[in-house]
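Read the figures in this text as sums done on the coordinates, not as results from a lab. These numbers were taken from a predicted model, which means no experiment stands behind them. Cβ atoms are built from the backbone, for glycine too; each structure is taken alone.
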Structure P
Amino acid sequence: MRLALAVAGVVALAGPVAAHPHVFMETELEVIRDEAGRAVSLRVTWSYDPFFSLVLITERGLDPDADGVLTVDEEAALQGFDMNWEPGFAGDVYAFAGDAAVALSGPRNGLARYEGGRIVSSHVRDLAAPVAGLLVVKNYDPTYYTEYTIRDVAAGGCGVEIVAPDLTEAELALKAALAELPADMDVETGFPEVGAAFAQEVRVTCAAS
């Protein structure tokens, strides 16, 4: 995730440089449907891991008394912290109508809060075209700097299946990709884009009315 990369310099990471991921996120997805029952938007909610949340809160000078509760002004200052995406950034969320990729809009209706030691951030993204049949959604960082785990999917009457990745195959793909890197390359900056191999696949089937 580009946000993670932007603040990586302030994080003291342990372990070998090639050990990815560094940031751990939990995801909730909501499929928003139109009156015909077609999927038209996704509400994406990310819960940042406690350590990375603390880094972000501290870097912004929020919660100086460390009581885990933001004042009204502090919460206002947190809004939009992860919504300023670079041009071309896909937002680590990918949608498909069956096997065909469906473009997603940029984020809107961003909202962030800090609770239980974690930053929770949500936003809505619109599908370029409504999907009446099988909608497939994946949430991953191509460089695998951030690991996303999908915990819940709300699809209001639609069938939902969360397909786990084959981690054995993913690890083999990662090892093969790392083996191909030049010996003098900085692995951290040139880490191969293997995130898709580690991604869960959400399959949502909505019957159009």
Structure Q
Amino acid sequence: MKLQVALDMTSYSEAIAVAKIVEPFVDIIEVGTPLIKAEGMRTVRQLRHLFPEKTIVADTKTADVAFLEADLARKAGATYFTVLATAPRSTLKEALRARKELGIKVAVDFIGVADKIAMIKELKGRGFDAFILHTAIDEGKFTCKELDNLKKKPSEEIIVSGGITAGEIPKLDVTKVDTVIAGRAITGMQDPAEAAKILMKLVE
């Protein structure tokens, strides 16, 4: 599995400082939705400048105008942008058009989807790069029930997210999960680098 850190703070300077500290110990850096709303795409641009070879995700949680938002993310240097599974199907099609024409990868965020397994069956094989099985912070603690019900992993990457801590990672089925997203379990710790090291060991 891979480890993705979510920079969900709202301060550009704090985000860049934390990213510099944890970058050696994570596989992927995500510019979280609150940070994008607070600072726009400049954090993505700076991270691409600092880490030209790193996978960078712009967590746009796009619900409309997918081609436009994908282009903004791509121009800033993002490897991936995210689109909501609950968005109109025309928006999902526009996300796939952006993938084809712009070359940016698309991760579909299943936040708010009641039956995630049914949604995987509906969307698999259409050209998306990844599915994010996301438990919203407002919903409470992350659970693995979707993974337990996933009999066969699709060809798309499976990413899990939502308040994941070191205690949850060993419970994950490594045959079904490609990437684990951790936010506050890294960025909210007194020593983010050490926290990232611990989580990286758990996902290896």
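So relative contact order in percent (Cα under 8 Å, 6 or more apart), computed for just one structure, reads 28; which one of P, Q is that?
On the way: P: 28; Q: 21.
That value comes from structure P.
From P, Q, which structure was helix-only ellipticity at 222 nm (-39500 (n - 2.57) for each DSSP H run of 4 or more, over all residues; to 500) = -11000 calculated on? All intermediate terms of the calculation are to be shown ahead of the outcome.
Numbers: P: -5000; Q: -11000.
Value -11000 for helix-only ellipticity at 222 nm (-39500 (n - 2.57) for each DSSP H run of 4 or more, over all residues; to 500) corresponds to Q out of P, Q.
Given that semi-axes √(5λ) of the Cα gyration tensor in Å, derived from a single structure, equals 29, 25, 14, which label among P, Q identifies that structure? Walk me through the numbers before you get to the answer.
Numbers: P: 29, 25, 14; Q: 24, 22, 14.
Only structure P yields this read-out.
If distance in nm of label points 7 Å out along Cα→Cβ at positions 80 and 192 is computed to be 1.9, which of P, Q is the source? Display every interim value, and only then the final one.
Details: P: 4.0; Q: 1.9.
Matching structure: Q.
On mean count of other Cβ atoms within 10 Å over residues 56-63, which of the structures labelled P, Q is highest?
Details: P: 16.0; Q: 24.1.
That would be structure Q.
The value 1.00 for FRET efficiency 1/(1 + (r/R0)^6) of positions 72 and 96 (r between Cβ atoms, R0 = 35 Å, to 0.05) was derived from one model only; which of P, Q is it? List each step's numbers first, then the result.
Numbers: P: 0.30; Q: 1.00.
The value was obtained from structure Q.
Taking 2.6 as the value of distance in nm of label points 7 Å out along Cα→Cβ at positions 24 and 48 derived from one of the structures shown (P, Q), identify that structure.
Working: P: 1.7; Q: 2.6.
Derived from the structure labelled Q.
Out of P, Q, which structure matches 4.0 when distance in nm of label points 7 Å out along Cα→Cβ at positions 32 and 176 is calculated? It would help to have the intermediate numbers written out before the result.
Details: P: 4.0; Q: 2.6.
It must be structure P, since only it matches.
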